[in-house]
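Quick heads-up: structures coming right below.
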Structure I
Amino acid sequence: MKWLRICLVLAFAAAPGLHAQDYPNKPIRLIVPFAPGGGNDQVARAIAQDLASTLGQAVLVDNRAGAGGVVGAELAAKAAPDGYTLFLGGVGSLAVNPHVVPNISYDPLKDFVPIVLLASAPAVIVANPDVPFKTLPEMTAYAKAHPGALSYASNGNGSSAHISTLLYESLAGVDMLHVPYKGLAPALTDLLSGRVQIMFSSIVAIMPQIKAGKLRALAVTGSRRSFLLPDVPTVAQSGIAAYEAGSWYGLLAPRGTPEEVIRKVNQAANKALQQGRIKESLSTEGADVDGGSPSDFSNHIRLEYQRMGKLLSGRQITVN
């Protein structure tokens, strides 16, 4: 009887490992916390196709929009940790929302297992051509000389554009007027008309207006120049050395997902990111391919979480 009990204990202990070795043997759900059609959805559908090819099972994108990414993140955090639910997380759901959403029910550092950082996409700072400055250093000087007078649009409180601008204000030592809109389209309309003066925006979304000369590109927000705007300097190159911002996207799984599953998905994702098809697909969003290990992504999330916490501490921001 004693040996029987030992055998049963060993059998149950080995079960997760055996399950992980057989993974995957059914379709995988990839939760995206935003509606179809945006940058998050584009990245998810690009990676899902190549993950399915490598893993031998369908990867089904499940868009769960709401509360600036909170709804989808909460759903993913509470899912069974068996590897059949993955989550596409980003700066909003993992680094910003936990600091600005009251009574949020998930902890990005405890409730998820990072798998891989997929891609990063900088924004571009654009200005209406009628403003009295042509470069970011000139804009900074103008903002310092006219506190609160320079207005900037964003596509909503707590959005990536809003947070990127707050970071610029903090590091540049300036104070500007925030004018939030319900989406990019109305914000862009008022920027083009001159009702607001500047905006931090997705490069792809604003490129037609830049090319047509309707908006002036001042700087990009990433750590390096964008391949879409090679002649436009970064914010750091424009005098604010510590600045870096933008969108990033990565795969995660609920806490407790077996390490073997995490390893398999990480390897499949890194393989996918080396393919020309996915690089081309991500480039349409102005995104650069990343990749790397789970620990690389874990460190990235922790640093971003801490950085956003410091930036947002004490600010009264309600996510749209």
Structure II
Amino acid sequence: MRKLDSEAAAARIAGIAVETPVLAALGLLLKLENRQHTGSFKLRGAANKLLALSEADRARGVVAASTGNHGAAVAHAAAQLGCRASVFAPETAAASKLEKIRRLGAEVVLVPGDSVESERAARRHALRHGVAYVSPYNDEDVVEGQGTVAVELLRQVPALGAVYVALGGGGLVAGVGLHFKERGEATEVVAVSPERSPVMHESLRQGRILEMEVGPTLSDGTVGGVEEGSITFELCRRAIDRSLLVTEEEIAAAMRAVFQATGEVIEGAAGVAVAGALRERSARSVAVVVCGGNVTPDVWNRAIS
């Protein structure tokens, strides 16, 4: 695997993604990726992946599988670069999220079954038509793009004691953690997962990618399994110093606390990282990557009720 260079990625994606602010609140430094175009950090990795393709490859279009943030990110990046994008999603996906992807310019292809089936269909389409498949996390260019969050954090907040990041497939925390490690920073990288969907957490603990049943969680952005052979497994082993789990009650409380303190509406995955940091209040300078703000009304109502 090549050496990832998130500094170069930051310069590459500057015309598509924006630098997001850091806000001091709740005794933490909140890196507000909910203010990113499309409302989440996912745009960074998608933009870097598309820019890494040749013009000829982009001209053929790209394909992804997603029910939310990743699909919106691919759609937006593709529109900015003038290429076609198709996003495969299960028929049961939230209509509001699919409509957002369409508004951003992508074709939405509905597939019977669950997210596993829509991903398989997207991969088959990519192979059949010779177009690039854009993974949400299992891709060097995507991980490198997510690491641009750390590039900005180091510029905005020197000498961080710790950074808390939600852990799903591992693309975000791998990119962020590796950038800190490669720069020789002493910053502790803490990965946080919901108790009801701890697949990567348990995989790292047991030293192999596991297949596990997961339950419903407010953190829909981190729910689900980890692709067999995913590059993020080894990257996370190198990038993460510590991994912990939080409850649904802690996630909801964190979402409420951020809203009450700042007025920022954050999604469940962002609440996961905030919950971990709030549990472990520290005298150190602590940053939390607020990974997104795309929350459906029903999830928000569950969190604040």
Structure III
Amino acid sequence: MSDPRDSSAARSHHNTFAALELERAAEHRDDAQWLAAQRASSAARFVVFDAEGRAPVRNDRLLLLDAQSAPGDEPVSFLGLQHDGAPVFLLRDSARAPLDAEWISLREAGTRLPASDAGLLAYARGLANWQDATRHCLYCGGALTLISAGHRAACTQCERLHFPRTDPAIIVIVEHEDACLLGRQALWRPRQYSTLAGFVEPGESLEDAVRREVREEAGIEVIDCDYHSSQPWPFPASLMLGFTARAAAREIQLADGELEDARWFTAQQLVDDLRSGALRASSPLSISFRLIEHWLRTRARIELADVLRDVPSA
């Protein structure tokens, strides 16, 4: 019997931004009376951002405004219910946020805050990104108004509905026998290599997207792939879908110019290069880190965290 701790659901839960502990209660989004009661509740809490999209934290915890601090006449979007039943809303006006809070970006939140706080912030930021980008109807150009507790937008002219957009992207660690394939883009930090990734195209299955992206970027033919885990990535609206894959051969041909370099690394080469500083690992923020971690653990019983523990961060 397989270990439930190594299921795709468990692996996803360990990805940054993917550990949201909130019941979305989507069935109530069109219930105006219920929403009004939740908004008026003394237990209501509010996620806020500043003009740069940063969120307030205190003692490395996400700071939620309480009902007394939040302005009662500002529009809000219902996010869901906490485990104790307290309603949580997205409030776009942060004018009354505590002045003694530290304001941090979502990327910084992903490395500093508890997983549940980072997941809530990613959810709120993703919804806010869509609301900011969705002001006019794509069909007639009419003005849009938010409905369904902020999760839909209705055109005031043609009455078409618009829904929050999520852009699926695959990200994959490819192996051939005892080595894995990593590549780098020219704009990345020196010596940084990562797993290959790309957006899913219309009419394309996830598996076909894996095969196409690896072939386009590195000239490698993928003969088999399996789903690993997923990660919300609201920069601004992506969902990363992680895969493991096997290649037919190792001959690399940088085909589309997206990668500056691509190489095969054995587990020992990967460990040695990371420890010497010849190679920089992907950020723990990214699912790429988890894919490399998974490959090292399953193929060589090596823990990436142990490898990186004494590696200088520079």
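With relative contact order in percent (Cα under 8 Å, 6 or more apart) derived from the coordinates and found to be 20, which of I, II, III does the value describe? Working through the options, I get structure II.
For which of the structures I, II, III does the calculation of Kirkwood radius over Cα pairs in Å return 21.5?
On the way: I: 20.7; II: 18.9; III: 21.5.
Derived from III, not from the others.
Each value in this text was obtained by applying a stated rule to the coordinates, not by laboratory testing. Note that the coordinates shown come from a computational prediction; the quantities given were computed from them, not determined experimentally.
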